[in-house]
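Before anything else, here is the set of structures, which you'll find just below.
Read-outs: derived from the displayed coordinates by stated rules, not from any lab. All values reported here derive from a predicted model rather than from experimental measurement. Cβ atoms are built from the backbone, for glycine too; each structure is taken alone.
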Structure 1
Amino acid sequence: MKKVIIIGAGGHGAEIDDYIATMNSLQKKNRIEIIGYIDDNPENYSSYQLSGPLLGDIRSHEIQKNCEYIIAIGKPDIRQQIVSSFVEKGAVFASLIHPTTMISASAVIGRGNVIAPMVNLGPNVKIGDFNLLNARLSIGHDSVLGNFNFVAPNVSLSGHTSVGNNNIFGINSATIPGITIGSSNKIAAGMVLDKNVGDQSTVFYRFREKVIAIPK
């Protein structure tokens with residue numbers, strides 16, 4: 001049985017707790033035991049009914065060599081800082097892939113990723129390291145996703161989409177085929193990207209249209 005410590009005891013930690021419970025109920029082999037959670041804010045832990053104890057804060061945590069780690073923090077820059085610090089201290093990070101995920105045989109997935117229920121990864125998709133891919137995400141064929149990206153539920157990246165590092169995709173955002181997105185961008189909820197995006201940009205609706213159906 002794999003033993004894991006989850007970094008972050010907030011909402012994402014609670015979701016990962018649920019994923020692991022489902023995975024353990026569906027399979028006799030490759031079961032996962034949650035040793036506990038670490039979080040700098042104890043109030044996060046008290047907000048949820050989690051399967052393991054609070055082991056302490058992140059900053060003073062001593063790496064446990066007999067456990068693997070799962071990062072459950074949404075903000076890409078903070079995720080990267082914590083992962084870099086823990087790796088330097090000898091931590092080993094696990095990937096967590098929900099059993100309902102549909103993954104093409106030709107897709108390639110890096111280390112330390114969390115992949116939620118009902119995600120679809122198409123042919124020749126390449127996923128980097130330490131991404132958080134939320135429920136019902138779809139990534140079309142021949143697309144590339146870099147490292148430390150946070151992708152919200154119901155996002156749809158069409159075929160031949162190329163994404164860099166440290167991006168945040170809001171819920172229900174999407175790309176048309178062939179779009180290139182750089183690094184450290186924030187894509188607002190509901191955006192449909194029909195143009196390439198560089199680096200360190202925020203893409204959002206400037207105006208909201210209200211459509212009124214007028215009967216004849």
Structure 2
Amino acid sequence: MATDRVEAVERALGILGAFTAEQGALSLRDIAAATGLYKSTILRLCGSLEHFGYLRRDADGRFWLGPAVLTLGELYRRHFDFGPHVRPVLRALVEATNETASFYVRDGDERVCVMRHEAPRPIRHHVDEGAALPLDQGAAGHVLKAFGEEGDWAVRTAGFAVSIGERDPHAAAIAAPVFGREERLLGALAVSGLAERFTSEAQQAIRAAVLDAAKRLSWTLGAAP
């Protein structure tokens with residue numbers, strides 16, 4: 001598929017990609033500097049993009065993103081399915097830690113386990129997908145609160161949360177936040193297991209695995225590196 005490409009389309013997409021959060025309006029010179037294209041080529045491509053609503057041009061000659069971009073973004077958000085992106089990450093976390101991995105989202109004053117991959121251990125921590133749990137107990141709940149409106153700055157500064165025996169005296173977990181576009185909190189990635197297995201050494205290894213997985217998943221889901 002790498003050879004099935006249209007140069008004009010790639011150039012047009014390159015123009016759209018020149019817009020950033022800091023630069024919502026671009027002059028012809030700005031676009032030329034960002035894309036390396038000739039100004040005459042840019043004007044032809046921008047004319048087509050403007051015709052289809054992907055760009056608009058103001059009285060000063062500056063270009064702005066058009067409403068068609070917003071329409072595509074809303075369609076993408078409405079139909080985006082986390083599953084194909086989250087489940088492989090959960091599976092990899094289980095392989096790395098030998099403990100159960102879960103993805104939680106906030107629902108009011110509760111956290112809901114929307115996806116989960118069980119550890120292969122005969123004795124393991126278990127929560128059903130779809131189960132609603134307290135938001136004020138457990139590592140995932142602390143993360144969802146801290147990076148929401150409540151803002152626990154200790155958790156925010158650390159970038160993760162640890163819970164030992166809070167909701168269940170025999171269970172422990174480590175969780176980290178997952179973000180999407182514009183730093184929007186999407187959920188919490190957690191690894192959980194029996195508290196007796198969460199020794200200081202094990203916690204260090206699990207924490208590193210969870211933080212790395214949450215960072216990579218955030219990038220996949222649209223967060224800025």
*Which of the displayed structures (1, 2) returns the greatest value of distance in nm of label points 7 Å out along Cα→Cβ at positions 109 and 141 on calculation?*
1
*Highest-scoring label, criterion being Rg/Rh (Cα atoms, Kirkwood Rh), for residues 85-204 alone, among 1, 2*: 1
*Upon calculation of helix-only ellipticity at 222 nm (-39500 (n - 2.57) for each DSSP H run of 4 or more, over all residues; to 500) from the atomic coordinates, which of the structures 1, 2 produces -5000?*
1
*Upon calculation of distance in nm of label points 7 Å out along Cα→Cβ at positions 101 and 189 from the atomic coordinates, which of the structures 1, 2 produces 2.5?*
1
*The value 2.0 for distance in nm of label points 7 Å out along Cα→Cβ at positions 29 and 45 was derived from one model only; which of 1, 2 is it?*
2
*asked:* If log10 I(q)/I(0) by the Debye sum over Cα atoms at q = 0.07, 0.13 Å⁻¹ computes to -0.23, -0.75, which of 1, 2 did it come from?
replied: 1
